[in-house]
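Values in this text are rule-based calculations from the coordinates and carry no lab data. Quick caveat, the model's predicted, so the values are computed rather than measured. Cβ atoms are built from the backbone, for glycine too; each structure is taken alone.
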Structure P
Amino acid sequence: MAKIHFFYSTMNAGKSTALLQSNHNYKENGMDTMLFIPKADADKNNGFIESRIGLNAKAVIVDLDFDFYEYVEKNKTENIHCILIDEVQFLSKDQIIQISKITDTLNIPAMCYGIRTDFRGELFEGSKYLLALADNLVELKTVCSMCPRKAIMVVRLDQDGKVLTEGQKIQIGGNETYQVVCRKHFRSLTKLI
């Protein structure tokens, strides 16, 4: 029976690298995969899933109107063995339900990679429903940028490096925009918890 696997972490923990390695393993063994990336992130990468260490692969770009089940059912091959989705935090509740329908009715595993919480410590919609519906939850770990503790949160920075606690939920950026921290440092930097 196929399962949904949710690999979650903060930024800089190797989620995209792990996704691309899994995709490589399937391909190396002669199995087909489908890769997906939300439009919110795809625009900066020209539709590629990219890791910080230089790996990349072309992916299907999805917006909030995209129907995963319809697409996979229409485009699946006899040899499809897995769908892999990067930045799943940007998906909607309906899309997570579509992914669960793929695993339950088409018997195709889904490997989903994303961030759990935003810069205010609030769950992203896609992550919220994956935490509820995934068969397997796997935390990928990284270290706080301010101490040796495990990082579980992110803070957003302005152009001067000042911590922000207000703004749009989604703002694409890298180390110039976000810093990964432990809960203790999140608390002291944001005063949100």
Structure Q
Amino acid sequence: MIKRVFDVVTSVAALSVLWPLLIFIGLVIKLDSRGPAIYRSRRAGRWGNPFPILKFRTMVVDAEKLGGPSTADDDPRVTRAGKILRKYKLDELPQLVNVLKGDMSIVGPRPEILPEVELYSAEERQLLSVFPGITDWASLRFRNEGEILKGSLDAHQAYWEKIRPEKIRLGLKYARSHSFFEDMRIVFQTLTVVLLGASSDAIE
């Protein structure tokens, strides 16, 4: 209950303050490339229930038909505006609406596309026991995911080899022992990393 109250209060407050920025970003996206400002993608929510996640569009229209689900910094599908939005995680801001609707939480494992969830092992399905979130320890550890994948011949294969194992480990650790206090730690760490550029290397 406390977690849900925090989610609602935080998302309402953030949307109330950030709405001019959201409108500005939407206009920049529309001027920069053809297509809608908001991108919708079906993701697995709690217990695997699908929902449409909202993001600012950072790639060309129909990008999913032109390449795999993982995106490196040098992926030609990323637009000029998209490079900036991804660098500062501004493309994730529309997910505050997902939080308000109850599809997501502020803190929780990042929601995966349905084909990826179908590959989960029995242990990995424990990730679905909690609501997916905008940020978590794995998001902080791999906030430079695009840079890690840069130069890969197959970005998604590189993701499975270099990122997925640790991302799953951190997600399972959260799902098994999360608390409101830990959520506050993650929120504080997220703000210091994103806004102040602090290091996230100390994450265990």
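The figures follow:
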read-out	value
Structures P, Q, by relative contact order in percent (Cα under 8 Å, 6 or more apart): label with the highest value	P
Read-out mean count of other Cβ atoms within 10 Å over residues 8-15, computed value 21.1, structure in P, Q	P
Mean projected area of the Cα convex hull in nm², for residues 64-119 alone from the coordinates reads 4.0; which among P, Q	P
Structure responsible for 0.85, with FRET efficiency 1/(1 + (r/R0)^6) of positions 16 and 136 (r between Cβ atoms, R0 = 25 Å, to 0.05) calculated and labels P, Q on offer	P
Source structure (of P, Q) for FRET efficiency 1/(1 + (r/R0)^6) of positions 160 and 184 (r between Cβ atoms, R0 = 30 Å, to 0.05), computed value 0.40	Q
Identity of the structure behind -14500 (criterion: helix-only ellipticity at 222 nm (-39500 (n - 2.57) for each DSSP H run of 4 or more, over all residues; to 500), calculated), options P, Q	Q
Identity of the structure behind 16.7, 53 (criterion: Rg and Dmax of the Cα atoms in Å, calculated), options P, Q	P
